[in-house]
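Next come the structures, one after another.
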Structure 1
Amino acid sequence: MSSAVYASWGQRFGAWLIDSIIVWGPIFGASSAVALAIEDAVTGIAVFFLFAVFAPLYYAFCHAGKRGQTLGKRAVGIAVRNAKTRDRISLGRAVARAYAAAVLWWMSWSAIPLILDYLWPLWDAKHQALHDKVAASVVVRV
């Protein structure tokens with residue numbers, strides 16, 4: 001397929017922004033509420049990390065689903081597909097993709113892995129991020 005079918009960096013960023021509000025907003029809110037309710041910041045941080053471990057499952061189940069889209073991707077008209085077949089990706093690939101992105105995010109104490117992951121589509125021929133390469137997936141316009 002030609003590169004014209006691959007999602008642009010701007011589309012990917014827009015989908016990420018929408019999904020961040022949907023997924024991470026409630027996580028930050030819930031962990032903050034827990035910390036305030038019990039007046040224990042350590043527990044609030046623990047709750048946040050518990051949610052952070054499970055939040056990638058939102059992405060995994062959406063990307064392995066019938067449409068291959070999160071709500072953000074659906075809003076901007078893009079979807080995750082298998083890089084070779086252009087079919088939807090398996091749940092195993094979707095989990096690998098989601099947790100690869102999460103690990104790069106968790107490594108953001110140095111910022112370099114996270115920045116490279118999110119900027120990689122700008123110069124990649126298939127517009128793949130590093131987490132796409134781990135899972136052999138592409139993001140395409142639908």
Structure 2
Amino acid sequence: MKTVGDLLGKREVFSVRPELSVKETVSYLCERGVGAIAVCDGDEVVGVFSERDLLQRVVHKNLNPDEINVGDVMTREVFCVRTDETHAVARALMLDKNFRHLVVLDEDEHLRGFISMRELLEEDLAQAKGLVQKLNDDYYQYEFKQPKK
């Protein structure tokens with residue numbers, strides 16, 4: 001079973017500072033094609049800002065994204081997984097907490113990035129396809145090796 005670190009690979013790590021405006025943060029997300037980002041004070045992850053935060057805490061409340069800092073509207077309760085955890089552990093946490101993105105830290109508590117629910121589901125699908133292929137191969141090998149009666 002693959003670990004979260006295996007799925008992350010060597011991708012670039014993205015983060016923003018809490019004092020960055022929501023408008024600048026959204027531009028940063030769009031330029032990188034990601035839906036969530038870690039908010040860091042130095043090396044410490046102090047929050048997460050996602051598309052959901054933008055909708056619920058900025059747009060819905062009719063706040064001006066140029067005038068509000070991302071630190072004021074980020075999700076402060078940060079749940080993390082380590083790079084050595086299995087993807088199944090990450091998936092279970094995301095399903096339990098109703099997240100679409102999860103912060104990933106290495107063994108030294110350094111930010112390694114995010115893992116998305118889509119990536120975890122794609123891994124599940126790949127594993128299921130592999131199992132079906134193996135079962136088919138085993139079945140046909142067994143079928144054709146049996147002596148004819």
Structure 3
Amino acid sequence: MVHSKKCFKCDAIRPLEDFYKHPMMPDGHVNKCKECNKKDVTDNRNKNIDQYRAYDRERAKNPERQKTSREISAAWRKADVRRMHCHRKVAYAILKGTLIRQPCIRCNAEKSLAHHEDYDKPLDVMWLCQPCHKQRHKEIATLLKTF
């Protein structure tokens with residue numbers, strides 16, 4: 001029985017677990033390793049980003065997806081009520097003019113979001129664009145895993 005396979009893309013010999021299963025292949029696995037497969041999918045999405053964003057917007061209109069989105073949002077709000085309190089405080093402060101939206105502190109993008117490092121300080125925010133904001137949350141999650 002075969003326990004490893006060679007990826008046709010990177011030429012690496014890897015265990016079968018590193019290949020996606022596919023019932024039409026002789027050994028039951030795709031000939032491209034998961035790593036190469038993921039890279040190809042990411043490259044293709046980046047190359048055709050406008051097409052994929054349009055597809056994602058249409059897909060989000062699906063009633064099942066909307067229901068799931070509402071459930072996730074409700075669970076997120078219940079998980080820590082301080083978050084919604086902070087978001088409302090920031091929105092009101094921006095509306096009043098006591099808090100001015102700034103460009104992203106990392107990449108200087110104009111469109112930015114208010115990021116809270118501490119929900120006990122509702123108006124102490126750092127301005128980050130969406131990609132930098134996601135990256136910051138990944139950094140925080142990584143820090144929390146190390147403890």
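Kindly point out which one of 1, 2, 3 the value 29, 11, 7 was derived from, the read-out being semi-axes √(5λ) of the Cα gyration tensor in Å, for residues 48-95 alone.
Working: 1: 21, 13, 7; 2: 29, 11, 7; 3: 28, 17, 8.
Only one of 1, 2, 3 returns 29, 11, 7 for semi-axes √(5λ) of the Cα gyration tensor in Å, for residues 48-95 alone, namely 2.
Can you say which of 1, 2, 3 returns -20000 when helix-only ellipticity at 222 nm (-39500 (n - 2.57) for each DSSP H run of 4 or more, over all residues; to 500) is computed?
Values: 1: -20000; 2: -12500; 3: -17000.
The correct label is 1.
Figure out for me which of the structures 1, 2, 3 the number 21.8, 70 belongs to, where Rg and Dmax of the Cα atoms in Å was derived from the coordinates. Before the final figure, lay out the partial values.
Numbers: 1: 15.8, 55; 2: 20.5, 82; 3: 21.8, 70.
Here the read-out was taken from 3.
State the single structure among 1, 2, 3 that was used to calculate distance in nm of label points 7 Å out along Cα→Cβ at positions 24 and 104, giving 1.4. Walk me through the numbers before you get to the answer.
Details: 1: 1.4; 2: 2.8; 3: 3.9.
Answer by label: 1.
Computed from the coordinates by the stated procedures, all read-outs in this text should not be read as laboratory data. Everything numeric in this text was worked out from a predicted model, so none of it was measured. Cβ atoms are built from the backbone, for glycine too; each structure is taken alone.
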